[in-house]
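Novice: Quick heads-up: structures coming right below.
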Structure I
Amino acid sequence: MMFVASFDEVFADEGIRIIRTPVQAPRANAFAERWVRTVRAECLDWTLIWNRRHAEQVLSIYVKHYNTARPHHGLALDMPDRPASAGDPSGPIRRVDRLGGLLHEYQRAA
């Protein structure tokens with residue numbers, strides 16, 4: 001056990017379910033560790049977070065970007081939630097900035 005039981009109580013009060021991982025099983029958290037590494041490298045390491053509300057706002061924008069605009073190697077450079085394509089496929093491309101220009105999304109102009 002890494003933390004004392006009072007931590008579990010705090011999480012339970014917030015409605016968070018605690019999942020215990022197997023001992024000495026480095027692959028058990030591979031997906032979670034990859035997500036944390038990605039969100040830190042692409043977003044949080046570049047952002048000064050002021051409070052919890054700001055953190056939730058930044059992370060919600062990043063999650064939307066991650067699932068709808070960022071290519072994923074495991075999905076053949078596709079997005080998990082591909083938005084419906086709009087506009088002429090040979091038309092001009094416009095850039096949409098998110099998080100003050102930290103993230104860039106590219107879309108076909110309508």
Structure II
Amino acid sequence: MAAVIRSGSRQLKVSQGDIIKIEKINGEVGDSVKIENVLMAGEGKKIEVGTPTIPKASVTGVIVEQGRDKKIIIFKHKRRKNHRKKRGHRQYFTRLEITEIKQ
């Protein structure tokens with residue numbers, strides 16, 4: 001069975017046993033997490049599409065890792081004005097292992 005979930009500003013297709021990387025959610029490593037923003041779920045010809053979400057559907061996962069991504073550099077400049085601004089950013093993330101999909 002597969003499902004499409006919304007986490008933060010992204011939509012992800014997941015199935016049981018997948019390990020996904022999403023925006024940071026609260027919890028410790030080993031905690032169970034329930035995601036109820038399920039947009040679509042099903043298998044084969046039995047697919048249910050939500051409007052916008054499926055009311056009773058949920059995806060359960062276990063937190064595998066909490067961490068930060070690689071640094072990205074934000075560099076802004078204005079030509080001929082000697083204006084330069086350099087910033088760095090590291091986004092927090094949570095790595096989940098999907099254990100169950102309820103429809």
Structure III
Amino acid sequence: MAASAQQPAAMILGEPVFDASAPALRVRGRRVSNWWANLETLWTGIHDSLFGFRVYPVEPLLGVMRKQLWMRRFDFDVEAVVRLCWAGVKPVNLPSPVRYFSVA
């Protein structure tokens with residue numbers, strides 16, 4: 001929240017830092033989505049297109065959502081960051097440690 005307060009016009013995006021507990025398939029699978037999101041935005045700086053830790057500037061987000069019939073379900077996070085980049089909203093990526101817990 002502090003990063004958002006310092007840069008209110010930017011979108012704050014968590015960038016997952018996976019440890020050894022992360023399933024390899026999940027880590028590798030994200031690369032596909034991230035590659036497509038970066039291609040669509042010409043590599044403007046989206047480090048992770050799927051991670052749910054985000055803070056969006058409200059007015060630009062509402063403007064993007066009013067123009068779309070989708071962005072209401074699972075596709076929301078990817079669509080939001082890509083379309084906000086297209087609208088000129090700067091992404092700011094913050095490292096966020098991620099751990100997976102095993103059920104014993």
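None of the figures in this text is laboratory data; all of them are computed from the coordinates on show. On a predicted model such as this, the values are computed, not experimentally measured, just so you know. Cβ atoms are built from the backbone, for glycine too; each structure is taken alone.
Novice: Comparing structures I, II, III by mean count of other Cβ atoms within 10 Å over residues 17-24, which one has the largest value?
Specialist: Once mean count of other Cβ atoms within 10 Å over residues 17-24 is worked out for each structure, II has the highest.
Novice: When relative contact order in percent (Cα under 8 Å, 6 or more apart) is compared over structures I, II, III, which one is greatest?
Specialist: Of structures I, II, III, the maximum of relative contact order in percent (Cα under 8 Å, 6 or more apart) occurs in III.
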